[in-house]
Structure 1
Amino acid sequence: MIESLLVANRGEIARRIIRTAKRLGIRAIAVHSEADAGLPFVTEADEAVCVGPANPAQSYRNVEAILAAAKSTGAQAIHPGYGFLSENADFARTVEASGLIWVGPRADAITAMGDKINARNLMAAAGVPVAPGTTDPAADLAAAVAAAAEIGYPVMVKAAAGGGGMGMGVATDETALRTEYDKVRSFAERMFGDGSVLIERYFPRVRHVEVQILGLADGRVVALGERECSVQRRNQKLVEESPSPAVSPELRGRFLAAAVRAGEAVGYRNAGTVECLLDPATNEFFFLEMNTRLQVEHPVTELVYGVDLVEEQLRVAAGLAPTFDPDALAPRGHAIELRINAEDPKRFLPGPGAIKTWVEPTGEGVRVDSGYIEGNTVTPFYDSLMAKLIVSGATRAEAIERAKAAVAAFELAGPKNNLPFFAELLENEEFLSGDYDTGIVSRMR
C-alpha cells in the first residue's frame, strides 16, 4: 500500500480523502491556499504546505507549487480529488514523470474522455448508446444550423471541452440557435480555451442517471450500480440517490453493461463515472459524458455497496486487488445525498460569509462529509459546497424520513444556505413519488 499521500484539493473532499488515508496508516499531506489555512482539512492532515494565494490558478491549479510540495514532504502519491486538476491529463502525466503515483485513471483515458465529441464517437464505436448529434465540431454557425436541421429541434448546444454542467444552452428554433451558438462558443473559449461546439438532440423531459465504475489493477472494469442525479439547478446537481427509483432490474442490467463497455473501450483504471440521459417515456438511455475522477456524490454508492471508494482508488493505484469480490456486488438499502451549499434557497445565488453556528445532525443512517466547522469563513474564491448530508435506510421511504429529520436538525448560521430548499423538496409530492426529472427544481420555483 502507498505510504504517503498528497491530496491536491481542498474542503470536504480533501478532508474525506485524508480520513481514509489516516485510517489505512498512510501519511496524509495537505496543500492549501492562504485563504484556506484555517480549514479542518489543513489541521487534520499529518503535514500541510501552503501553495499560494486564494486565486486557484496560483494555488490549487499551480502544478509547479504542488509538485514542489510533494517533493519537499516526500510524498509517494498524489490524489487530485474532483475539480481543479483532477481531469487534467497533462498534470497526470507530469505526476508520473516525476516518479510519483497518480491516484486516478491513465492520462490517455482522461484525454479520450475530455472532449465530448471524441468521447461520443468512441462510445458509439463501443456499442454504447449515444443521442443523435454531431460527430465533428460545428465549425461555424452555418454548420450548427445545418446540423440542427438534420437532428431536429429542440437541440442542446454544448461546449465540447466543458464539464460540470457548464457551457450549455437549449435552442428550440434557428433564431435561438444563433444566439446560443455564439454564447456557448464565447464561454467555451473563455473558460476552457477551446471554442469547439457540439450540437445534440435535447430531450425536454429526461432523467440524469450515472453509473459508478472502477477499473481494477488486473484490467477488469466493474460497475457499482447507478445514481439518480436529476435534482439540478443550472444543470448542476443538488441531490443524488442510489438506487435510482426510475431504474428496473432489467434497465439496470443494460445501464451497467453499457458502462463497463465504456470503461473497457478506453482501458479504464481507477474510479470513474459514466453519465447518461434516460428518457422515462421510452426507457432509452444515451451516453452523456464520462467523468474521469471521483464524483462529489460517491458516498451514496459507498453506503449502498458497503465500500470505501477512496480506499479502492488507493488500492488500484498501488496495484492491489479490491477489498470486495467483483463477482458478488449487490446493493443493499437506499441512500440519498443533499449538497449543502452557501447559496440562497430560492435563486441559488452564492452567499459566502463567516460561519457563526455549525451543528451537524447525527443518528442512525446519517453521515456528514463537511469542509467547514464553526468559526470558519466560506470565501467567494471557490465552489459554494460546504458539506454533503448523506442518509441511508433499508428503503427509499426510510431514507427520506431520515433526511427530513437530519435537515431539520442541521444548525447552520452565517452564510446563506440551501437547507430550506431541501426541507421543501423532501415534502414535494413529485420527488416523494420517485417519478421526477431534471425539470423538478424549475417547477418548484
Structure 2
Amino acid sequence: MRQMTLVGFLQAQNCTNFVGSWRHPLAKQDFTSAEYYRRIGRALEAGKFHLGFFDDRLAMPDRFGGDHAHTVANGIRCVKLDPITILTVMGMATERLGLGATFSTTYFEPFHVARVFATLDLVTDGRAAWNIVTSMNDGEALNMGHASHGEHDRRYDRADEFLEVVMGHWDAWDDGAIVADRETGLFAHPDKVRRLDYQGEYFRSRGPFTVPRSAQGHPVLIQAGQSGRGQKFAARWAECVFVAYHDLAQAQRDYASFKTQVAAAGRDPERVFVCAGVYPVVAETRAEAEDHAALIDALPKQIDSLSLLSEVLNFDFSKQPIDTPFTQDQLDSWTGVQGMRDRIKRVLGDRLPTPQDFIDITRRGTFHDHPRFIGSPKDVADGMEEWFATRACDGFVVAASHVPGAYEDFSRLVVPELQRRGLFHTDYTGATLRENLGLDRPAVGAWQ
C-alpha cells in the first residue's frame, strides 16, 4: 500500500521558515543551544518522520532598504547557524531519523560538498540527505565574494556539472575496499579505489576521493526548484522533491506534469517522492486549533513580507510604492526565484503586479504561504489524505508555527491518526534513510 513520506521543515536560526514564529509565546528561545535541536530531533523521531531537513541561506535578508537593521530589529532570519554542525548534534540524539541540509552548487566546490555529506552519511550510519540549491539572492553572492548572483539557467547548467563531479567522487570507492588486515599489512585494495579526473566547462576535479561508501551507498538527493529549468534538473537528479503547491487542483496538475518529466528522463516516477509544504495547526478540538491559528495570524508584520520578497526576488521593495505597479522591465530584470513571478503571472494575467499584490498572492512572511490544515487530528488527517490520495503529492514537508512544540503536537496527535488509516508507516523499516524511504541502495555508477 502506498504510504506518505513526512519531512520536518527546519531552520538553524531564531525562527522557523515562518518568520513570526519566534514571537509565538510557546516558542523556545534557546535556538543557539544543542538541546534545542536535540529536542526537535527527538520530536520528529517520535513521530516516525522520515527526515528532518534544514533549509539554509548564506546571508541574512538585507536587500530591503539596502541595510540589515530592519532584519535584526524584527528577527527576520537574522541568525543562521551552520546546518551540518546542527545535524551532527541531532544525529547523536536520534537513531533512525534522516538528516538533510542545504548546500549551494553556486558558492561551494564539488569535492568539498561531496566530502561533507559523505562524512555525515558515514557517522550517522547512512541517514544523510543533501538538498541541492543554486542559491537565490545577491546577498549570498556578496558574502561569498561575488558581485552579484548569476543568471538563472546558467546556474542550473553549472549545477548539472557539479552533480556529475559529486556523484563521481561518491562512486570512487567500491564496497569492501577496506580490509584493514594487520597480518598482511593491506589496508585497502588499490584496484577498488579510483581517481575521477573530471574536466568540464565549469569544474575540474582530480581525486581520488577520501571518504568510503556509507551503509546507504551515498546520501539521498533532494531538490526544490519549480521553474522550468529547475524541474528539468530535479527530474534528472532528485530522489525527494520539495514543492510549494498552493491549491489542490494546481497541485494535481503540476504533480502529474513533473512525474511525466521524471519518466522522460528515464527514471521511475514512483521512486521520486514529491513532498508538498504544508502548515498544520492541530489541537484536541477544532475550536482550540482555530484559536491557535488566530494567535499565529497575529504574529506577522508587513516588514516581514517586504524583506523576504526583496531577498527572494533580488529587488529592493522599499523603492516601490506599495500600490504602484511594477514595469515589465523591472520584472524582467529580477534574477531571483522565477517560480514566484510565474505564479503572480498565472493569477493576474496581463495586469502588472504591485508590491501589495506580491504580499497578497505569495503571502510570503506569513503562516499562509503553504496550504493550511487546521483542526482536530481528524481534520488535519482528512486534509492530508485528500492531497495524498488524489495524487497531489507523495508526502509533506511539515512546517511549524513554533518549535519544538508544534512538532511535538503533530507527532502526538496527527501521526497516530494517519497510522490508523494506513497512510503512514507505524515504525521505521530499516536503519538507513534509503531503507525507510523504500529506495534501493545504489550500485557504483548507477547514476550514469
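Read-outs throughout are calculated quantities, based only on the coordinates presented, and are distinct from any laboratory measurement. These figures come from a predicted structure and were not determined experimentally. Cβ atoms are built from the backbone, for glycine too; each structure is taken alone.
Quick rundown of the values:
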quantity: Parent structure of the calculated result 0.70, given that FRET efficiency 1/(1 + (r/R0)^6) of positions 102 and 366 (r between Cβ atoms, R0 = 25 Å, to 0.05) is the read-out and 1, 2 the choices; calculated: 2
quantity: FRET efficiency 1/(1 + (r/R0)^6) of positions 6 and 174 (r between Cβ atoms, R0 = 30 Å, to 0.05) - structure with the largest value, from 1, 2; calculated: 2
quantity: Winner on distance in nm of label points 7 Å out along Cα→Cβ at positions 54 and 406 once structures 1, 2 are ranked, highest first; calculated: 1
quantity: Given 1.14 for Rg/Rh (Cα atoms, Kirkwood Rh), for residues 198-237 alone, calculated: source structure among 1, 2; calculated: 1
quantity: Per FRET efficiency 1/(1 + (r/R0)^6) of positions 30 and 142 (r between Cβ atoms, R0 = 25 Å, to 0.05), the highest-valued of structures 1, 2; calculated: 2
quantity: Comparison of 1, 2 - label where percent of Cα pairs over 22 Å apart, for residues 46-157 alone is highest; calculated: 1
quantity: Identity of the structure behind 14 (criterion: relative contact order in percent (Cα under 8 Å, 6 or more apart), calculated), options 1, 2; calculated: 1
